[in-house]
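Asks: Read through the structures below before going on.
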Structure I
Amino acid sequence: MKLKQLSLFLQNEPGALTVPCRALAAAGVNIMTFSLADTQQYGILRIIVRDWEKAKAVLEDSGCLVKVTDVVAVEVLNRPGGLLAVLEVLEQAQVNVEYVYAFTVKRGDKGVLVFRFGDTEAAIKTLQAGGIHVMNDAELADRLQD
């Protein structure tokens, strides 16, 4: 149920994002989803790929500093209040959300959000107990095939 996310620190300058993308493309690694946040000095690129171990090795070989983090993908109804329903379950159990970003595809009336929690195991148990579908990496990969 936990997914591995790769986080890279990038200089906030032209071409910095190209380096990891070029390395992954050359190695045949497809980025399933990503998020890029910035500050004045650097950016944090967060990516999810099918073969995170290969991607990590490729990125490190290209000079990138890579951190592996556990995240959770959650199916969310794509309608007003869909995210709120998930957040209320987490709030009730006092589970902290560190950050969240959207997965790039949806199916039918459901989208996917990627969450980072302080306590991933507690979050997964809380979400499942609240009737919220926590996805695994195979389900995410299947979304890309539809």
Structure II
Amino acid sequence: MESNRQFVEEYLHEIPPDRREALEVVRQTILDHLPDGYVEAMNWGMITYEVPLEIEPDTDNGKPLMYAALASQKNHMAVYLNGIYGDDELTATFEDEYRATGKRMDVGKSCVRFRKLDDLPLELVGKAIAAFSVDDFVAMTERLRG
């Protein structure tokens, strides 16, 4: 369900109320843990948390580096955690800690899918969001590019 909205509030108001409530809780968790320097924006049809081009202009597609994102998809909601999914050890730790919560885990290549808020361990999401400063995320991205 890609959106063409330019503003986060517009995006949130176009989705069903039950999903809006869940995404607003996850969004607040992200904002509460987001390190300084990232900005919230609408990009790629979802709410994104990005490294501004003023900080890192050298990107493959000319768009800001996406650190994290939040979206309402056709059959689920998703939080994208590009920071931890760029590091195999952090990915494994995240997935182990997720399983230990006993919550239903549905992960993709860089996202955690959830159908209801109770499926998502918000503390763990907050920890993943807080994992990388802008400088560390940019350095990791450059290292992964080779």
Structure III
Amino acid sequence: MLSMKAKYGIRALLYLAKQTEQVPVLISELAEKEGIPKKFLELILLELKNHGVLQSKKGKGGGYFLRRKPEAIKLGRVIRVLDGPLAPVPCVSQTAYIPCDECEDEKTCGIRLVMKEVRDAMANILDNTSVADVLGKVHTASARQMEALMYHI
């Protein structure tokens, strides 16, 4: 399950990606606009900065901004940075594998076989979806909603 930390992190990245010019955005502005607790957001942004997703500028006119273009920032990487492995169980994780104590044979374990499929499907979607892709989906959904409202008037 996606944590609030990851949800807030993705929301922050979407907000930063929507800025027409890549000028630094203050944490206080981002927190207010997105309804994210400021102290929690500070920790999230620092973690994303430490992993090369964001950059910051200190002093007057300072704040956070995307280090790379929105097309280059994949959700899978962001979620792994903020939440850890994508795998629903540790025995199918590619980055934090741990065998299950109760498992007699990993190769024939039904739970592991299904959870590996789940992990693979999630990783495929998240590792191939960028921040720009999400903005595109939001734009399309908003346009459809406006179109539906116009037909009901």
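Here, each number is a calculation from the coordinates, and none is a lab measurement. Just so we're clear, the structure is a prediction, and the values are computed from it rather than from any experiment.
Asks: Supply the structure label, taken from I, II, III, corresponding to Rg/Rh (Cα atoms, Kirkwood Rh) with the calculated value 1.08.
Replies: III
Asks: Moving to a separate point now. If we compute percent of Cα pairs over 16 Å apart, for residues 53-132 alone for structures I, II, III, which one ends up with the highest value?
Replies: The maximum falls on structure III.
Asks: While we're on this one: If helix-only ellipticity at 222 nm (-39500 (n - 2.57) for each DSSP H run of 4 or more, over all residues; to 500) comes out at -18000 when worked out from the coordinates, which of I, II, III was used?
Replies: Of the options listed, only III reproduces it.
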